[in-house]
Structure I
């Protein structure tokens, strides 16, 4: 099955076989019906986004109330999704995947609304994400990329960050009354 569940509810790896020949390659990057079967609901994709980042850039953790289907068609990125839903049994846990062309991982990741995500670029990287609602900056928050609760083993301790991403709070500041912080 090309849509694989992870240890975090609502986070899926979408992986199709690559068909290569002397001309290059061809592959599916997703099929809506297979996503619907894995999700238990039809995916809705309302807006497509494309960013390009230099090597050494880390973007995130960003948390939005919309689903996101991520794809790295060019470059190499370490993609991490974290469960920041306080009611979730996997709150504070994260999963990481290598995406992009260098490791041959032309996979997509489906991130359900409410999960947080970040990525680090090993090379100049194109990052595509299709989302289930139009972007609205008022409906998002973030978590510090180096949050000790998430304990992500990033490839560097000194990434290139936006001012916004550099100023994000730790989970313990956002949810101080959560049982894992008592």
Structure II
């Protein structure tokens, strides 16, 4: 059972990262993600689409208003330079309400461990706040980098499903005994 609303991750910090809520002006830097074919390969976006970029951010703003969940802007603590969008998201999967750890990083931030660091912080926040008995990550079967992040976050592949009409692997980790 999910505990709603999901509390804000605003101000959550890790060794190298800080979380904040998104704002529409984030589209200025988030276009780096939308302009990279490899980054959006597993997403339903058109390369270089400013409308898709605005829609991506608006979806987080809408989620915040609905249940508190969202993809947060994650920035380097030292420079405050944004590196991606990571957070706790409510999802319906196979008719069941779930809490997902979602992560999308700018291509220039890949390979630095930021996704794992931020994902682990989200999982720990969910555990400490007792938001759900477990968290999941829904990952495209071809997205091996995201699967590796899920595994480093203590998750195991539970099953395959179809989420919003797209095949997805469900990775899960239990938070409560």
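For mean count of other Cβ atoms within 10 Å over residues 91-98, the highest value in the series I, II is held by structure I. Ranked by distance in nm of label points 7 Å out along Cα→Cβ at positions 115 and 139, structures I, II are topped by I, which has the highest value. One of I, II was used to compute distance in nm of label points 7 Å out along Cα→Cβ at positions 19 and 99, and the answer was 1.0. Which one was it? Answer by label: II.
When FRET efficiency 1/(1 + (r/R0)^6) of positions 27 and 147 (r between Cβ atoms, R0 = 35 Å, to 0.05) is computed for each of I, II, the one that comes out at 0.80 is II. Set I, II, criterion relative contact order in percent (Cα under 8 Å, 6 or more apart): the highest-scoring structure is I. One of I, II was used to compute helix-only ellipticity at 222 nm (-39500 (n - 2.57) for each DSSP H run of 4 or more, over all residues; to 500), and the answer was -9000. Which one was it? Value -9000 for helix-only ellipticity at 222 nm (-39500 (n - 2.57) for each DSSP H run of 4 or more, over all residues; to 500) corresponds to II out of I, II.
Rg and Dmax of the Cα atoms in Å was computed and gave 15.0, 45; which structure, I, II, did it come from? Going through each structure in turn, the value belongs to II.
Values in this text are rule-based calculations from the coordinates and carry no lab data. Note that this is a predicted model, so its numbers are computed, not measured. Cβ atoms are built from the backbone, for glycine too; each structure is taken alone.
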